[in-house]
Structure 1
């Protein structure tokens with residue numbers, strides 16, 4: 001893993017891992033993703049020759065359905081302590097919108113000066129091809145410098161404010177709260 005760049009670099013992106021399918025492996029016996037002990041995303045970014053100055057931390061490695069309030073409080077602490085103004089958080093799709101809203105409501109004035117972008121995937125980033133994980137992660141890194149301070153969710157080439165997004169189980173997509181069936185209000 002690369003050393004974190006000096007905190008004074010305004011282009012630094014701080015990636016914070018919480019686990020989720022994006023950072024899991026497939027347990028063939030039970031046919032389900034299992035979070036890894038440590039994130040492989042720094043390796044994935046290195047293999048992709050990511051040119052962005054990076055900082056990395058891992059709060060936990062869990063299926064998002066198993067996240068506890070203590071995990072989220074540690075996440076808020078990590079966000080507040082981070083010298084970076086751009087943060088990308090990888091988490092599971094099951095609770096990504098809840099985590100985004102938790103950050104938005106519990107981080108105080110921190111998100112007034114930082115961009116916090118959450119992303120995830122439906123398939124593990126490593127071991128299953130094709131996976132939407134690399135795509136979503138690359139999209140997040142590409143869009144984060146252009147967002148205004150706040151909390152967002154980025155999935156499948158769309159960015160949503162934390163306050164206006166939900167997972168639509170019928171379509172398998174993240175959509176605005178106003179989404180009804182095949183159309184948006």
Structure 2
């Protein structure tokens with residue numbers, strides 16, 4: 001007999017009163033993470049801020065197809081490169097729209113990223129990472145270090161009563 005699966009797993013939730021009471025502490029913890037996480041990645045790749053934003057958008061677009069799939073293949077939850085069929089892509093024009101920078105600026109950054117082997121062009125001007133970006137990042141423990149930074153922010157929110165843990169919703173009874 002298999003174990004009953006909860007209808008909803010335990011999750012974090014914002015406590016409205018706790019947020020109002022500790023908004024400054026929450027804003028600082030969140031802001032600190034939002035600054036340090038990207039800086040950690042930016043330093044890893046040795047990029048200036050704007051070029052890093054372009055790369056990050058391409059990385060996220062590459063992973064988006066897999067991450068949003070209704071049935072996520074558990075074989076790729078680790079750091080192994082996604083096969084081409086599971087990778088998404090994004091155009092230079094869309095990058096310019098999302099970041100609010102001129103298309104020529106995006107073209108210049110993409111040319112640099114391609115020359116460094118961080119980005120590849122697929123059919124019809126669609127950009128993606130060549131695969132293996134997460135594995136390369138993991139070589140110096142960068143994803144784990146960023147996860148530690150995120151958990152530090154979450155723990156601050158919990159400590160100040162800004163966030164709380166909602167228990168899992170029990171499975172539906174079979175009656």
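Structure summary
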| read-out | value |
| --- | --- |
| Test item: relative contact order in percent (Cα under 8 Å, 6 or more apart) calculated as 22, pick one of 1, 2 | 1 |
| Among 1, 2, which structure scores highest (criterion: distance in nm of label points 7 Å out along Cα→Cβ at positions 26 and 74) | 2 |
| Answer label among 1, 2 for the case where helix-only ellipticity at 222 nm (-39500 (n - 2.57) for each DSSP H run of 4 or more, over all residues; to 500), calculated from the coordinates, equals -7000 | 1 |
| For 27.1 (mean count of other Cβ atoms within 10 Å over residues 18-25, calculated) the corresponding structure among 1, 2 | 1 |
| Origin of the derived value 178 (volume of the Cα convex hull per residue in Å³; candidates 1, 2) | 2 |
| Among 1, 2, structure where mean count of other Cβ atoms within 10 Å over residues 10-17 as derived comes to 11.0 | 2 |
| Value 2.4, calculated as distance in nm of label points 7 Å out along Cα→Cβ at positions 66 and 82, assigned to which of 1, 2 | 1 |
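All of the numbers you see were taken from the coordinates with simple rules; none came from a lab. As the structure is a prediction and not an experimental result, all values here were calculated from the model. Cβ atoms are built from the backbone, for glycine too; each structure is taken alone.
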